[in-house]
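What follows is a set of structures to go through.
Computed from the coordinates by the stated procedures, all read-outs in this text should not be read as laboratory data. What you are looking at is a predicted structure, and each value in this text was computed from that prediction instead of being measured. Cβ atoms are built from the backbone, for glycine too; each structure is taken alone.
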Structure I
Amino acid sequence: MTASLYQVNPPAAPLSSDLVDLMSRTETATIGHILHDGFCDPALAPVVTGKRVAGTAFTVRIPGMDSATLHYALSMVRPGDILIIDRAGDDTHACWGGVVTLAAKLAGVAAAVIDGRATDFAEIRSHDMPVWCRGTSSKTTKFVGLGGAINIPVSVGGISVMPGDGVLCDENGVVLLKSEQIMPICSRAIAMQENEASVIARLRRGERLCDISGATTMVEGR
């Protein structure tokens, strides 16, 4: 391997526990009622269902079939980090499998979001490791000296991600938030979630959804 092909930067400052807790109480679909941007391609789907995970983005870029950078990154991650893996357009090679899952789990990685494929889904599930990816592949990455980068701006699921951004993943998808967005957006979303119970109660009492939501006024102009 040629050392100059590998760019390694220290991780960004982790988000405060208060901000991570606020994100973890929020559903991505509720944020979808507020924001239009920041959502990864829905093709990035969870391998383990029923998970909601929030944390600080630790970014990795892996070109093609070379996964040396990812293995090295696992020596740098902090407990609670979420690995954001830019596959530089590769949709063929699986960079994540059973052994990487165990290494990440032991390092305290909260989750991984891969803009590409993984393998060994049964092992990922047996380790209860939250992983979002574009599906499975039996063709895996290797060590071929193509290079890579750690803790740089990356693109995952069509979204630009900076090291240190907030990441929220659940069964509906993945959303990225700048640190300054987390408090206002998540607080508003949580309030909407708490209000949902009253909406359901009103529906059960016979009220129409269009009257509750304001759609009647918008459509009929009154």
Structure II
Amino acid sequence: MIKVAPSILSADYMNLQRDIEKVEKGGAEYVHVDVMDGTFVPNISYGPGFAKAVNAITNMTVDVHLMVQNPEHLIPMFADAGSDILGVQVEATKHIHRAMQLIKNHGMKPEVVLNPGTPVCMVEPVLHMVGQVLVMTVNPGFGGQKFLPETVDKIAQLNEIKKEKGYDYDIEVDGGINDKTVVDCYKAGATVAVAGSYVFGSDDPVARVNAIKNATK
């Protein structure tokens, strides 16, 4: 059964604590925080202070995804905010190996992230040192986009490398995830599913969390 990481990008900002507590009680394991700078992606969202506030109200794993240019300078700030997992886009830095080292040195689980147009070979040099790989199944920046089925092949490639090399990373998927699209991702090797609008756009977010889990039993 896949782990679920509801993305608060799609939650009700005026009732954020309520929404986070609701999905936590409903069985979600992670809370996903998307950090966007308006440069790497065309949208702007939260900073370290926001992640700290989220960490203070939940026992779920705080899973932060940095969609920012030159993310290295933010790593200590998100560590101080209590982030458990910190993801860096391979396309956003010239020094992805160093970024993974910095994240680990600051006590967080390193995650490398690749966009739909980025091949798996771009992250292979750091797969031995990461705790999680995030495969974007839409182009990042906005919630509510349609799942890109061609990204499933990358999940399978990452799963094969994981088995061949004896690595121990989770494979997370993010973008257009629902109880239907998650099935192929799970079969290909995904272990964590980020879901935003599917969960928080519903009148019953807990039912949607359970629907994703039940689809991957």
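What to note about this one:
- When distance in nm of label points 7 Å out along Cα→Cβ at positions 40 and 152 is worked out for each of I, II, structure II gives the greatest result.
- Highest-scoring label, criterion being distance in nm of label points 7 Å out along Cα→Cβ at positions 16 and 64, among I, II: I
- Each of I, II could give distance in nm of label points 7 Å out along Cα→Cβ at positions 144 and 160, but the derived value 3.7 comes from II.
- Structure (I, II) behind the derived value 31 of relative contact order in percent (Cα under 8 Å, 6 or more apart): I
- With log10 I(q)/I(0) by the Debye sum over Cα atoms at q = 0.09, 0.12, 0.21 Å⁻¹, for residues 8-135 alone derived as -0.24, -0.43, -1.23, matching label from I, II: II
- Computed 1, 7, 14, 18, 18, 13, 9, 6, 5, 4, 3, 1, 1, 0 for P(r) over Cα pairs in 5 Å bins from 0, in percent - originating structure among I, II: I
- Distance in nm of label points 7 Å out along Cα→Cβ at positions 56 and 168 from the coordinates reads 1.9; which among I, II: I
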